[in-house]
Structure P
């Protein structure tokens with residue numbers, strides 16, 4: 001156990017310091033990452049034009065390398081190794097878009113997301129699934145057919161990728177919500193008895209990477225994670241929930257992503273499938289942070305607080321509820 005805690009502490013420190021260094025220096029910036037083109041319908045997006053985008057390649061790469069080394073030292077779990085690699089693959093698909101001179105259309109992005117989701121769900125089904133999942137609030141073990149699990153896993157990955165990506169439009173928002181989500185999932189898994197030591201490792205390492213990134217992404221941001229970061233984070237959050245064997249917990253801890261970015265994805269999807277005969281949330285700008293900026297006249301720091309404070313409360317209440325129910329009523 002001593003080697004484990006040393007690995008955790010040293011790995012967390014290195015994750016933070018390396019990410020901070022990469023954000024400050026941005027090696028190979030001109031050839032590796034892109035620069036923001038501005039979002040077509042995003043209020044105030046012009047202030048980000050020209051900023052380095054796709055810096056998610058730095059913190060996802062640091063996370064991947066440190067995690068693989070740490071897991072190899074401590075456990076060499078094929079399931080967690082597969083998940084780490086899928087996060088890296090998702091980052092690469094996003095980076096290619098960030099670096100392109102012209103933004104890829106939604107069909108190309110959607111196809112890549114679907115491909116990543118299929119691969120990640122296959123890996124989760126064959127490397128992690130043991131025939132049941134845990135309902136985190138009650139500790140109930142729910143038996144599930146492998147095919148059903150695979151289908152639900154694909155949906156979870158697609159939703160998580162796109163909701164996290166759509167949320168990345170406000171300085172500091174996506175990374176902050178990701179940190180809250182990882183912490184809440186970790187606490188819930190601990191009290192459900194599904195938190196593995198390697199799960200704690202990778203969760204801590206990514207949080208430290210994101211904390212270093214946030215130093216450069218809080219308003220006014222100097223860098224943007226881009227699709228390289230948001231798509232990688234989306235895969236990690238879905239994988240982490242599955243790896244901890246509490247996938248349905250995403251419906252609670254992922255609610256801020258779903259309410260901000262998810263409604264945008266749902267609105268676009270339904271509109272296209274029905275050829276715009278059905279338009280959901282017709283009077284609301286999506287993602288919801290655009291509604292707050294454009295219609296409610298909020299500045300970026302106000303929007304950030306308006307979304308993150310309730311999110312922190314939600315995750316705290318959820319974690320407390322899991323602890324109380326499982327300790328005293330189970």
Structure Q
């Protein structure tokens with residue numbers, strides 16, 4: 001059966017997410033991933049999923065290294081690893097300054113260093129039961145875990161978009177979580193992973209390459225593309241890092257215009273500026289058959305695990321996710 005994951009990044013209620021991921025397991029999906037943002041506590045949701053499933057791998061995509069302390073992340077991860085019987089993957093990322101500071105009141109700085117230090121602390125705590133760190137961004141005198149872990153290795157994946165973070169992933173992590181990838185992304189990511197892995201004396205072939213793939217599936221191709229425009233406009237207009245990413249994918253003029261419209265408060269115009277070419281290059285949209293063909297194309301491009309990420313908000317969000325999960329279920 002072809003490998004595919006499903007991610008939920010808000011829209012359905014927490015209890016609905018649990019049922020959606022139970023459905024995904026029954027349909028043969030390899031893994032279920034939960035974002036956080038404003039959508040509810042990801043570790044709580046995944047704990048409920050763990051209790052209601054038996055084979056589905058479970059991951060955070062992603063958990064920010066800024067909005068929880070390293071001991072809090074480590075305890076949550078160890079808890080989920082235990083409850084799920086070793087099915088948990090801790091997906092970490094630096095998130096974005098435009099979210100972390102105004103939404104959480106936490107100072108944002110040195111994201112790669114912060115990520116490295118968080119991973120080092122978590123690994124030490126999970127492996128040894130006690131940890132401390134005196135780093136550039138994290139200083140913890142001592143923390144001990146009050147239950148004994150199974151001793152199995154818990155995978156840590158890192159979110160990365162650009163070479164420096166991807167190289168760091170090659171040095172310290174078990175997998176990379178890309179996002180809004182094109183069919184060329186995997187090749188360049190693998191090269192950066194190789195550089196980092198070889199620097200640390202690691203085997204780059206052991207590092208999983210995954211990507212969150214924005215998805216809209218409909219019996220009407222045009223409707224599917226229209227459903228993708230708001231999410232892409234938001235990412236390009238609001239997040240400087242994603243603006244740069246999509247520009248580097250070959251759309252510098254389009255993203256400049258979208259960002260300008262977004263910043264002056266004209267979201268409707270920004271959404272209307274998102275072209276079909278931008279959508280087609282950085283996500284999966286179309287009829288069920290077209291979407292399955294694109295998923296396979298991403299696999300063939302070098303993505304080990306495509307993680308489908310439907311976008312839906314409002315009362316119909318749960319139904320939209322369920323339709324997408326059923327339509328794109330692995331063969």
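If you rank structures P, Q by relative contact order in percent (Cα under 8 Å, 6 or more apart), which sits at the top with the largest value?
P
Have a look at P, Q and say which one yields 17.2 for mean count of other Cβ atoms within 10 Å over residues 130-137, as calculated.
This figure was derived from P.
The value 18.9 for mean count of other Cβ atoms within 10 Å over residues 194-201 was derived from one model only; which of P, Q is it?
P
Who wins on Rg/Rh (Cα atoms, Kirkwood Rh), for residues 242-321 alone among P, Q, i.e. which is largest?
Largest one: structure P.
From P, Q, which structure was helix-only ellipticity at 222 nm (-39500 (n - 2.57) for each DSSP H run of 4 or more, over all residues; to 500) = -22000 calculated on?
Among P, Q, the structure yielding -22000 for helix-only ellipticity at 222 nm (-39500 (n - 2.57) for each DSSP H run of 4 or more, over all residues; to 500) is P.
Compute FRET efficiency 1/(1 + (r/R0)^6) of positions 10 and 306 (r between Cβ atoms, R0 = 41 Å, to 0.05) for each of P, Q and report the one that scores greatest.
Q
Since every read-out is calculated from the coordinates, none of them should be taken as a lab result. If you're wondering where the values come from, they're calculated on a predicted model, not measured in any experiment. Cβ atoms are built from the backbone, for glycine too; each structure is taken alone.
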